[in-house]
1. -22500 is what came out when helix-only ellipticity at 222 nm (-39500 (n - 2.57) for each DSSP H run of 4 or more, over all residues; to 500) was calculated for one structure; which of P, Q is it?
2. Thinking of P, Q, which structure, once distance in nm of label points 7 Å out along Cα→Cβ at positions 67 and 99 is computed, gives back 2.9?
3. For distance in nm of label points 7 Å out along Cα→Cβ at positions 171 and 331, which structure out of P, Q has the highest calculated value?
4. Looking at structures P, Q, which one was mean projected area of the Cα convex hull in nm², for residues 323-474 alone calculated from, given that it came out as 10.3?
5. Mean count of other Cβ atoms within 10 Å over residues 219-226 was computed and gave 10.1; which structure, P, Q, did it come from?
6. Of structures P, Q, which gives 15 when relative contact order in percent (Cα under 8 Å, 6 or more apart) is computed from the coordinates?
Structure P
C-alpha cells in the first residue's frame, strides 16, 4: 500500500490544478504528471547533447573556416535566443503536448497547424533514427574490428529497442534514466574539459590559444561568407531540440512556469558549455590540426589519448555512450508525444489506435512502437538512402521554428494570443521585434542548410518528406479539418476531475519505487 506524505499531498494538489488548467484548453488528463524543474531541463539538455556534438561535428569549424569558428557560438546564441523567447512566450500560454502543432493550430488554424506538426514529426523521427545510426558508427567499432554494415545495423536496432522499452515502461522511468544521463554528461564532459584546461599548462604539444584565432580550412580552400555560415552550422546543429521540454507539457507540473524556464536554462548552459568544451579541446590538439582530423578514431578521443593516455580516452567514451543513450531516450519521448497529440486530434492515419494511452503505464505505447518501427526501418535501409533521409533533421527543425514564429506574429497582429498567467513569462510588446529577429535568423540558417552544394541533398529530401504531408492533407485531412472532424479541441471542459484523472493525480504525486509500505 502506498504511503502518502505531506509532500505527496502538495504535489497532488499541484497536479489537480494542472488538470483543471488543461481542461480550460479542451483536454482531459491522460498522461501522468511527474516532470519537475530539473527533469524538464534534463530532457532539453539531453536533446541538445553537447557531448554527442563533440563526437559528430567537432571537425566542422576546421573543415570550413578554422579554429576561429569556435566564436560563432555567440552570434548563434542571439538568433537561437530569439526563437527560444518566442517559444517560451507561447509555452507559458498554451502548455500542451504537441507544442508547436498546438500553438500554430490555435493561433492560425488547424490547416496551418498540420504543416507545423508534420515538420516537427519529420524532425523528431528522423532525429531518432539519426541518433541510433550515429551511436552505432561511434561505438560499434569498439565491439567489432571494422564492423560490417549488418553489425552497425544490429547495434542501432538494439539501442532503439531498449530505448523504446524504457519509454514504454512510463515517463517516470524514462525521465529518471534521462536525469542520470544528463547529469553524467554535464558533470563528466565539463569535468574532463576542466582537467584538460589545467593540462594545457603542462602538455608538450598543443595548438594553444592561437587556434581560436586560426583561419584556414583543412582543404586549403578560399574563405568566404558561405564557408563562415557553414561553420556556423556547428552550434546550429547542436542547439536544436531544446524545445522538447514544451512537448511534454501535459506530463509536467506547473508547465506554464516550468517548461519556459527549462528551455532558457538549456540553451544558455548548452551554449556556454559548448563553447568552452570546443575551445578547450581545440587548444589541446596535439601534433597539428591536419594530423588530428586524419585519424581513424573520433578526433576528441585521439586528443585525450595523446595528452592523457588511454584512461581518459576510455572515460570520455563512457560519458559519450551515456549521453547518446540519453539523447535516444529523449528523442523517442518527444517524438511520441507530438505524434500522440496529432493522433488525439484525428490528424493522422490510424489515429484510433495511436491516440490510446495504456491505463497502467500512462504512455502512448502504440506510438512508441511506431517510432521504434520507423527508426528500425531507416536503420535497415542502404547507407546512402538513410544518410539522405537523416540529413533533413536540422532543416525540418528550423522549418518548425519558422512556421511557429510566423504563427506568433500573425496572432500578435490579430490580438488573439491567450493572456499570460501571473508570474509566467511574458514578452509583452517585445514579442513582435523578438519574433522578427528569430524569423530572420531561422530563414538565414535554413538557406544555408539547403542551398550550398554540400547541403543540397538535405533540401531536396526535405521537400520530398514535406510533400508526403501535403499529399495526406490534399487527399484526406483538409476535408476533415474543414468539416470539423479533425483539429485541436476548441471548447473548454468542465473543471471537475473524472475518477480516472483523480487516480492519475495520485499516481503522479506518489513514487511507488520510493514510497512503499507493507
Structure Q
C-alpha cells in the first residue's frame, strides 16, 4: 500500500520562461486543492505543490526525496492548469505540431520532463489527469506529437479522463485500475460527476497559504441549463443534484478563516444562481459566522428577473460576477439556447445594477462567431459595451473566439432538437485533426472572428482588472476587495504592469522557498 501522495498543479503562461510575468498567475489550482482534500479524507499523507512549472529539476528532486523519506510515493499531475492562462482558440491548429510537447509551452513541458526523469529513476507511479485529457488526443498521431504523448508515455503510468480521484486512492490501496490501451498509452476513464456531498477544497497550514489569500472552491457541479456550445459535465441536471451540504461548505469557510483569515473565494460553479439555495447557503454562513464572506464567480443574467433574485446575489457576498451574455443579437438565442435579445439583456443589467449599486464588479463573456452572428452585429455589441451605458452596467468584457468542440453537434437530445445549431459550419481539416477552429460559416470565417476578438479585447475596460484577473490582483496587492471594486467601478488604474510583474514573481519565489523548506 502506498501511503504518501504528492499533487502538482499550476497556472502557467504558454511559452514563458520567466515567472516575473503576469501570465504566471499567483493563484492556487482548484484541482490540486480538491484532490488533496479528498485523499486526505481517505487517510493518505498528501503534499500539494502549486506553481510547479517554476521548480527546476534539482528543486523537484529535493521536494520528492524529502517527502518520500525512502517510501514509495504516488505522483499526481493536474493537466488542467499547466497552460490554462493562455489556452488560445487557435491552439488546436498550431503551425508547430511537428514539435513534441508544443501544446504545453516550454515551461510546462520542461517541468513534465524533469518530473519524468525523477519518477522514472525512483520507479514512482504517475497519474496525469484533468479536463484537458480526452480520448481523441491518444488516437490522433498528430495530436500525440503536439502533446508529446509518446515522450510522456515513458513515465506516465496512467492518464485519467474525468473528475473522480477515487481511482488514485484505490491504486494506492493495491487495486489495479481498469484502463484502455491506446497506442501505448494507458487511459482510465472515470465518472465526470461523483458524490458531491463533501467535495471541499479545504487547505491546511502546511500547504503554504498566504494570510487572507483568495482561494478557490465549489458549491455544486453541473448546470440546470444545456447551452448548445457547452461541453461541461452534468448539463441539464436537476437543481438539487450534485450540491454540497451546507455543513460541508460552512466547515471549509470556517477552517480557512481560522487558519489563514481567508474571506474571499473564487467559486468555480458553472453557474451560481441556477439554484438559489446555494446563495442562501452563503447568506446563512455570513450571518452565522459573522465572517465577511465575499465571492467571485459565474452567474446567468437572463434569469435575474426580479429585485429579490438580484438582492440574494448581493446579500450572499458577491464581489464580482461573470455573466455569460454570449451575444446581443436576437437571432443567436434559439441556436445556442439562451436569451440574446439586446433590449432584454440591457433591462436585466439595469435591474441588477440598481440593486447591487457599485458593490459588485460585472464582467461579460461573449462569443465571437456564434450562429447567425455577423461581424457587423458583433461590432455593434462592442460599440455598446464601450459606450456610456455599457460602461455603467459592465466593467469588463471579453470576446471568446468560437471553437466547436468535438461532439457538440450531436451531443444530446437538446442539440438534436435544435436541428444541430452548428450544421452550417464547414471545416478545412487534415485527416487526423480534431475539428474546432478553421471553420467557415454563412456569417463569416473563424479567422475574421478571431481577429475581431483579439482587437476588441484590447479595448475592454481596464483589461487586466476584469473578473478573470481579480483574485490575482487581490492576492498580490494590499487592497481590500472593497477598494478593488471601487477602483474598477471608477475606472481607476489598479497597478503598474511592471511593478505587478515584480510582485507576482516575488510571491512565487516566496512560495517556492516555503515549499522547499516544508517538503517533509
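1. Values: P: -22500; Q: -11000.
Corresponding structure: P.
2. Values: P: 3.5; Q: 2.9.
Source structure: Q.
3. Structure Q comes out on top.
4. Details: P: 12.8; Q: 10.3.
Structure Q accounts for this read-out.
5. Values: P: 10.1; Q: 21.8.
The read-out comes from structure P.
6. On the way: P: 35; Q: 15.
Only one of P, Q returns 15 for relative contact order in percent (Cα under 8 Å, 6 or more apart), namely Q.
Read-outs throughout are calculated quantities, based only on the coordinates presented, and are distinct from any laboratory measurement. Only a predicted model underlies this, so the values are computations on that prediction, with no experimental measurement involved. Cβ atoms are built from the backbone, for glycine too; each structure is taken alone.
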